[in-house]
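Next come the structures, one after another.
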Structure 1
């Protein structure tokens with residue numbers, strides 16, 4: 001595959017980092033519940049290597065996946081990293097022994113998280129670090145993030161971080177962070193059914209900031225899923241491929257990070273970039289999000 005078949009290219013604003021618009025999200029490389037090692041470690045390594053061989057040069061991860069597991073697998077599979085590979089990680093959470101997800105947002109927590117990522121990925125500096133505001137399972141909630149963004153800006157000045165992004169945030173929080181440092185990407189829950197962040201998608205596009213949706217099939221009701229299934233059947237594609245193709249059409253600054261531990265699903269996800277969406281299918285897909 002090449003840049004055209006992976007959705008084209010996008011350069012993070014104010015950087016020299018150019019990626020193909022379909023990347024790879026590493027969360028599913030960990031075990032069930034994003035905890036512990038995968039059932040098949042060799043398969044996890046094979047998925048990463050095939051993704052990069054197919055042209056993927058944007059990998060999304062976090063050291064609290066596992067914890068530590070996904071970053072260690074990325075290092076095992078790909079280190080020394082090929083030129084042009086952009087690894088984006090995130091901070092703001094920790095995993096406790098009961099497998100719960102808890103905030104880790106103090107200056108000490110964030111600094112320790114940077115060093116965990118550096119150590120487990122085998123890097124001297126991190127390309128992009130997203131501060132993930134915990135919010136709720138339904139998405140972001142308002143609240144100050146200046147302290148955490150300031151810590152990341154200080155770590156950037158120390159040379160440990162090259163660029164900063166945000167995850168699970170509101171438009172007001174994006175503006176708050178931009179008053180402190182440059183923001184190159186926003187990673188929020190968004191898909192063809194969950195369109196709450198439409199305004200933020202437009203805002204980031206106007207500023208040439210990457211918008212990186214997670215859970216591209218999450219939040220569907222059975223009725224909405226049924227309509228997506230119908231669109232997929234009409235195109236001879238999978239529902240995931242249609243959902244990914246719709247996201248690529250939604251904004252020129254949209255970057256996708258579908259995750260999988262399956263080689264078959266990886267190939268299907270990458271093929272979504274070449275899927276054409278006729279006008280009638282687009283109209284039906286848009287109707288899902290406004291129902």
Structure 2
């Protein structure tokens with residue numbers, strides 16, 4: 001697969017482009033329908049709401065690095081990133097079309113979702129794009145999965161509930177978390193299950209408390225998300241990842257965890273022995289789930 005170029009809007013070189021536009025948080029099945037057939041994806045970083053209406057900004061489904069990689073996996077040639085700030089937010093819809101799409105990007109074809117809005121006060125809409133003679137416009141209807149519209153809001157709710165299977169159906173791939181591995185209490189090592197620990201970013205969605213089967217950088221893993229109630233450590237939420245049959249020193253490294261299935265809820269155990277016995281069961285369950293997993297959603 002050809003490598004995707006990532007370009008900041010001010011650095012864009014002129015050429016004819018087929019452009020898909022959107023925030024694309026999650027790059028879910030609806031977003032993928034918009035991106036299909038485009039050689040260029042135009043997106044925003046940071047999320048526009050973080051500038052326009054910070055209190056309304058939801059937890060994002062994925063950080064930019066994950067979004068970039070998922071879009072690259074769709075075979076897109078170029079990702080053009082708008083550095084969204086207060087100045088850009090003042091651009092009228094007309095200025096966006098003429099200055100960005102036509103002059104800077106040379107758009108020949110433009111694809112958007114039917115609910116896409118743009119420009120100051122969100123006055124631009126798909127009908128406005130479709131009325132322009134300079135490019136062809138494809139307006140993509142909302143996509144349904146399991147009888148409901150796919151949306152970032154729906155996916156956030158499924159992730160928070162720990163429903164990895166239905167989230168995967170909407171995303172078209174497992175939900176992923178990425179973070180730097182930090183030092184924990186070393187308790188997992190003492191119990192015979194050393195874990196790579198990530199403190200979840202509060203600005204991002206992460207799975208509800210529980211134990212999950214997952215892949216960590218492609219390696220089968222058992223993952224606990226929660227506060228470890230058996231030990232009353234006083235620490236906040238951690239994502240503790242036990243890489244099955246692997247012992248790597250991951251401190252300080254970036255780890256990407258793809259969640260496959262929730263195995264059970266997080267609970268307090270009466271003794272350490274009882275916890276270890278359950279952890280052994282969790283690891284076997286995670287092995288089984290990962291071994292039978294295919295990316296077909």
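Observations on the structure shown:
- At a computed 1.4 (distance in nm of label points 7 Å out along Cα→Cβ at positions 177 and 201), which of 1, 2: 2
- Comparison of 1, 2 - label where percent of Cα pairs over 19 Å apart, for residues 193-280 alone is highest: 1
- Distance in nm of label points 7 Å out along Cα→Cβ at positions 121 and 241 from the coordinates reads 4.6; which among 1, 2: 2
- Origin of the derived value 28, 22, 18 (semi-axes √(5λ) of the Cα gyration tensor in Å; candidates 1, 2): 1
- Computed 11.5, 36 for Rg and Dmax of the Cα atoms in Å, for residues 49-96 alone - originating structure among 1, 2: 1
- For helix-only ellipticity at 222 nm (-39500 (n - 2.57) for each DSSP H run of 4 or more, over all residues; to 500) computed as -6500, the structure of 1, 2 it came from: 2
- Top of 1, 2 by distance in nm of label points 7 Å out along Cα→Cβ at positions 161 and 249, largest first: 2
- At a computed 1.00 (FRET efficiency 1/(1 + (r/R0)^6) of positions 25 and 153 (r between Cβ atoms, R0 = 30 Å, to 0.05)), which of 1, 2: 2
None of the figures in this text is laboratory data; all of them are computed from the coordinates on show. A quick note: this is a predicted structure, and the numbers were derived from the prediction, not measured. Cβ atoms are built from the backbone, for glycine too; each structure is taken alone.
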